[in-house]
Structure formats: structure tokens, C-alpha cells
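Dropping the structures in below, format is C-alpha cells.
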Structure P
Amino acid sequence: MRHWQFWWRTLMFSTQHNPPESIECVMVLLTLFLFLSWIRQPDWQYLALSSSFAIGAAASMWVRETLMPSPHPRVWIVVAISGLLFYSLYAFVNVADYALPITIRS
């Protein structure tokens with residue numbers, strides 16, 4: 001029980017100390033969860049929602065780092081934002097394949 005109390009208190013402290021980063025973490029976790037759901041069951045809705053969360057998290061990180069720079073190295077932040085944006089681009093391209101099926105006849 002004490003182990004769970006430690007994790008709960010740590011979670012509460014981190015969300016109270018830095019709420020935007022906590023929301024970004026939840027959005028990235030939802031992105032990952034929905035992407036894994038799309039791999040398991042390839043419906044375009046999972047991919048579209050996942051890419052929307054990725055764009056939202058990347059935009060939130062970019063605005064937060066512009067207004068209040070964090071002690072994290074700038075390279076890691078740029079890599080995280082770029083990775084989320086590239087993933088969302090990949091996801092939207094795949095969603096476009098669902099929306100506009102191209103049939104090639106030979």
C-alpha cells in the first residue's frame with residue numbers, strides 16, 4: 001500500500017508543479033495507445049484521432065518552450081516536437097489513403 005501511496009503522491013505533485021507538461025504527457029500516451037489500437041484494428045478513426053493528439057501535444061510543447069524554456073537540453077525538445085509532427089504527417093497520409101482509395105488496373 002505504501003508503494004502505491006508513493007506513486008500517487010509523486011503523480012499529484014508533478015501535476016500540481018507543472019500542469020502543461022502533465023497534459024502533454026497524457027496526450028502523448030493517448031497518441032501511443034490509439035496508434036497501437038490502429039495497428040491491432042486498422043480503422044482510420046484511430047489514426048485520425050491519434051494524429052490529432054500528436055499535433056496538439058507538439059503545439060503545446062512548442063508554445064510552452066517558447067514562453068518558458070525548460071532546463072531540458074534544447075536538442076531533445078526539438079527532436080520530440082519534430083517526431084510528433086512527422087508521425088502526424090505519416091498518420092494523415094495514411095488517413096488520406098482510406099479516404100481516397102486509388103485503384104490501379106493492369
Structure Q
Amino acid sequence: MIKIPRGLAFAGTAMLVASVVQWCITAESSPARGYLLYHVALPNAWATINLLPFLAAGAMGGNIHAPPTWMYLCAFFIQWALAGVLAALVFQRFRSARGR
């Protein structure tokens with residue numbers, strides 16, 4: 001059996017979950033689209049969380065108002081991969097503090 005490093009597993013999981021949430025909140029074909037048209041708190045919070053990848057893509061692409069989609073997605077995945085690695089480190093510290 002292949003053993004995957006914990007940081008890589010957390011990073012992959014974070015990117016997958018973030019991608020699904022991104023689709024559910026922003027896609028027109030999402031099943032939650034009708035609900036989210038009238039309840040804007042969740043889409044606004046998600047946009048705030050993902051502001052840094054948007055600004056980074058705008059700075060790299062040269063047009064801050066409409067950055068290239070592929071640059072935004074790269075920055076988006078980097079952000080959530082780093083979040084997953086940080087979650088793995090916190091989890092590892094928590095486990096080592098408990099004596100396991």
C-alpha cells in the first residue's frame with residue numbers, strides 16, 4: 001500500500017472541498033443557485049475569503065478588473081493547498097501534544 005504524506009493528503013482534500021464549494025456558490029448550474037440568489041451572505045463571505053487569489057491573478061494578468069481565469073484558478077488552488085498543509089501541521093501538533 002502506498003503511504004501518502006499527511007500534508008499532501010490534507011492539501012488535496014482542501015483543494016477538492018474548495019473546488020466543490022466554489023462550484024456550488026458561483027456556478028449557474030449549481031443546485032444551490034436559486035437559494036443563493038436571495039441569500040447573499042454566503043457568496044459574499046466566500047468572495048472575501050478568495051479575494052487574495054483574485055487580486056494576485058489581477059496583478060499577474062495586468063487587468064485587475066478581469067483577471068485571466070487560469071491565473072485565478074492557479075492562485076485559488078495554491079491558496080487552498082497552503083491552507084491544507086497548515087491544517088495538517090496544526091493536526092500534527094495537536095496529536096503530538098496529546099501524546100500519540
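Which of P, Q yields 64, 37, 17 for Cα extents along the principal axes in Å, as computed?
Label of the originating structure: P.
Still on this structure: State the single structure among P, Q that was used to calculate helix-only ellipticity at 222 nm (-39500 (n - 2.57) for each DSSP H run of 4 or more, over all residues; to 500), giving -29000.
Only structure P yields this read-out.
Output the label of whichever structure in P, Q has the greatest value of distance in nm of label points 7 Å out along Cα→Cβ at positions 25 and 89.
Going through P, Q one by one, distance in nm of label points 7 Å out along Cα→Cβ at positions 25 and 89 is largest in P.
Computing mean count of other Cβ atoms within 10 Å over residues 41-48 for each of P, Q, which one ends up highest?
Structure P comes out on top.
Oh, and also: Suppose you compute relative contact order in percent (Cα under 8 Å, 6 or more apart) for every structure in P, Q: which one lands on 26?
P
Taking distance in nm of label points 7 Å out along Cα→Cβ at positions 9 and 81 as the criterion, which structure among P, Q has the greatest value?
By distance in nm of label points 7 Å out along Cα→Cβ at positions 9 and 81, the leading structure of P, Q is P.
Taken together, the values in this text are just the output of simple stated rules run on the coordinates, not laboratory data. If you're wondering where the values come from, they're calculated on a predicted model, not measured in any experiment. Cβ atoms are built from the backbone, for glycine too; each structure is taken alone.
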